[in-house]
1. Taking 39 as the value of relative contact order in percent (Cα under 8 Å, 6 or more apart) derived from one of the structures shown (1, 2, 3), identify that structure.
2. Can you spot which of 1, 2, 3 the value -8000 was calculated from, given it is helix-only ellipticity at 222 nm (-39500 (n - 2.57) for each DSSP H run of 4 or more, over all residues; to 500)?
3. If Cα extents along the principal axes in Å is calculated from each of 1, 2, 3, which structure is the one that comes out at 74, 24, 19?
Structure 1
Amino acid sequence: MMGTVFVGKKSIMNYVLAVITQFNVENVDKVVIKARGKAISKAVDVEEMVRNRFLPNVKVEEVRLGTDKVKNEDGRTVNVSTIEIVLSKE
């Protein structure tokens, strides 16, 4: 089973708690942390906090980088960077 956490504008601890909850309460084997644009650095911070402070038995299994094409308010298509960090229990 796999869980997903989408990182956005909330505080880092909200996402850290969401990842921990998925591992401990919902008993998933893997959690994917997804983010786009400016939230990418926050996603990396979430991953580091989870692994270093709360769940040392969790490892980074895979990191996927990509680009999404998004229409902005002008109607133009812009490229937005994406990241997916896959965490798994050892």
Structure 2
Amino acid sequence: MICTTIRKGDDCVFMTSKGCSYNEGACLPIIDECNGCQRTGEFETGVYCTAAPDPSLKWKNGNCNIATHVKTVEVTKKQKINPIKASKRR
């Protein structure tokens, strides 16, 4: 449904005919870690995440899984080579 409380005009899964069904009854504004993300939107009441109603919960255990501005780097573990087996392969 279309939000009528905080993010007016935006599609929201928590919006019902009785109003916002999220825990506090409204979405919470973004936190500092969300700055630069493409999923943020500026509305009349402030800047809010368009994907999550409470952005602080997304950042609670590390990086947000839906953040567009955070790049994850996979560290490849260099495998130790046994020199005896390597000499036999030649």
Structure 3
Amino acid sequence: MKAKQKELYKAIALILWHDWDPIGVNDGENEWDDEYDSYVPHLFQLVLKDKDASNIAQYLSSSIKQNMGRSVSEQHNLEIAHKIVGAKKHILG
């Protein structure tokens, strides 16, 4: 993986931890910042395939429903998806 791609991969992981956090484990003091890392590879591939924010938000929403059994804020997931797409534009151009 190229340096810029590694930077994007890490940026996605940070967005999930700091901004998405659907189960609320990031209390600002928690060192276990890898809670959502299993979602990064698929999100990374979606972004590299130029999927738009709505596609990414759908993946986030389905992950919450199916894997976490929680209710979903479609608007929040769309905001997170826009951050991920923005990170790609910023890092990879």
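Every number here is computed from the coordinates shown, using simple stated rules; none is lab data. Just so you know, these numbers come straight off a predicted model, no measurement behind them.
1. Working: 1: 31; 2: 20; 3: 39.
Traced to structure 3.
2. Working: 1: -8000; 2: -2500; 3: -17500.
Source structure for this number: 1.
3. Numbers: 1: 45, 23, 21; 2: 74, 24, 19; 3: 33, 29, 18.
Clearly, the read-out refers to 2.
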